[in-house]
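These are the structures, in structure tokens.
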Structure P
């Protein structure tokens with residue numbers, strides 16, 4: 001008889017990147033904070049920053065330097081306009097890219113919004129043994145990413161594999 005897998009709560013930081021949202025109107029960041037809490041994880045920190053590549057990079061760099069933060073969820077700034085800078089801000093910090101995340105997100109999003117998903121530059125990667133996920137700014141997109149990808153991949157009980165159980169192995173040489 002196999003032993004049941006045990007849930008391992010993760011410490012997750014949530015960053016909203018937006019020039020137009022306030023803490024009161026940040027429905028995407030609130031959704032992610034609520035969803036990760038409902039899943040049994042801990043909110044390590046939460047911030048709302050303007051669309052500024054260097055401000056965003058500094059915040060994410062601080063979180064990935066903090067060994068108590070295991071996952072960073074970024075919502076916003078993944079579009080194609082001049083103010084959308086999340087990928088440019090964060091990608092230089094990544095040690096490894098997880099290309100399949102953006103690809104899978106756009107496949108799932110296509111089912112919901114059709115060809116408009118092509119404008120999303122959702123991304124993921126690893127930085128200093130921290131998982132980093134960049135999501136679009138809409139609450140619907142955050143719900144799609146959480147409900148259809150992240151909830152399972154951040155749950156140590158999900159099989160056949162998940163990111164949660166890989167976290168201790170990320171620093172292997």
Structure Q
């Protein structure tokens with residue numbers, strides 16, 4: 001699959017089949033994430049991953065919009081480390097680039113994902129932080145699993161939102 005196909009095939013999946021996703025595939029997603037660009041190559045991120053039902057339940061309680069974790073095989077929380085970019089402050093953009101790499105790599109691996117934002121929404125950010133027991137800033141929670149649905153494409157090219165200068 002090429003990147004053009006992956007971009008066009010990516011969907012937000014909210015229902016997953018009861019199927020295990022091997023840790024090796026999760027590691028491939030994380031490798032893709034860590035290949036994302038970042039300001040001054042600071043790589044201001046860390047990742048918390050779980051396939052444990054009890055932790056996914058706690059994450060759903062902390063972030064009610066993540067109900068799809070009930071059927072997802074894994075949860076990946078992408079956290080920012082502002083301390084690694086003290087003079088730049090681009091860590092949210094850098095972490096978002098890492099998230100998008102995860103989503104696109106998942107398409108190639110036949111996995112479904114759903115990106116749920118955390119930062120800058122309080123109390124959501126703080127509640128997810130407590131579940132993880134971390135001091136880094138939860139930017140996004142990503143559900144990962146084998147899709148049980150094939151949502152229709154929602155994005156499209158809209159030339160009215162483009163200005164060529």
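No value in this document is a laboratory result; all are computed from the given coordinates. The model shown is predicted, which means the values in this text are computed figures rather than measured ones. Cβ atoms are built from the backbone, for glycine too; each structure is taken alone.
For this structure, a couple of remarks:
- Of the structures P, Q, the one that 1.1 was derived from, the read-out being distance in nm of label points 7 Å out along Cα→Cβ at positions 63 and 135: P
- Structures compared: P, Q; top value of distance in nm of label points 7 Å out along Cα→Cβ at positions 15 and 71, i.e. the largest, recorded for P.
- Once FRET efficiency 1/(1 + (r/R0)^6) of positions 23 and 95 (r between Cβ atoms, R0 = 35 Å, to 0.05) is computed for every structure in P, Q, the highest value turns out to be that of Q.
- At a computed 23, 17, 9 (semi-axes √(5λ) of the Cα gyration tensor in Å, for residues 55-150 alone), which of P, Q: Q
- Which of P, Q yields 2.8 [distance in nm of label points 7 Å out along Cα→Cβ at positions 31 and 143, calculated]: Q
- With respect to mean projected area of the Cα convex hull in nm², for residues 87-126 alone, the largest value across structures P, Q is given by Q.
- FRET efficiency 1/(1 + (r/R0)^6) of positions 7 and 119 (r between Cβ atoms, R0 = 25 Å, to 0.05) - structure with the largest value, from P, Q: Q
- Winner on Rg/Rh (Cα atoms, Kirkwood Rh) once structures P, Q are ranked, highest first: Q
- Computed over structures P, Q, relative contact order in percent (Cα under 8 Å, 6 or more apart) reaches its largest value in Q.
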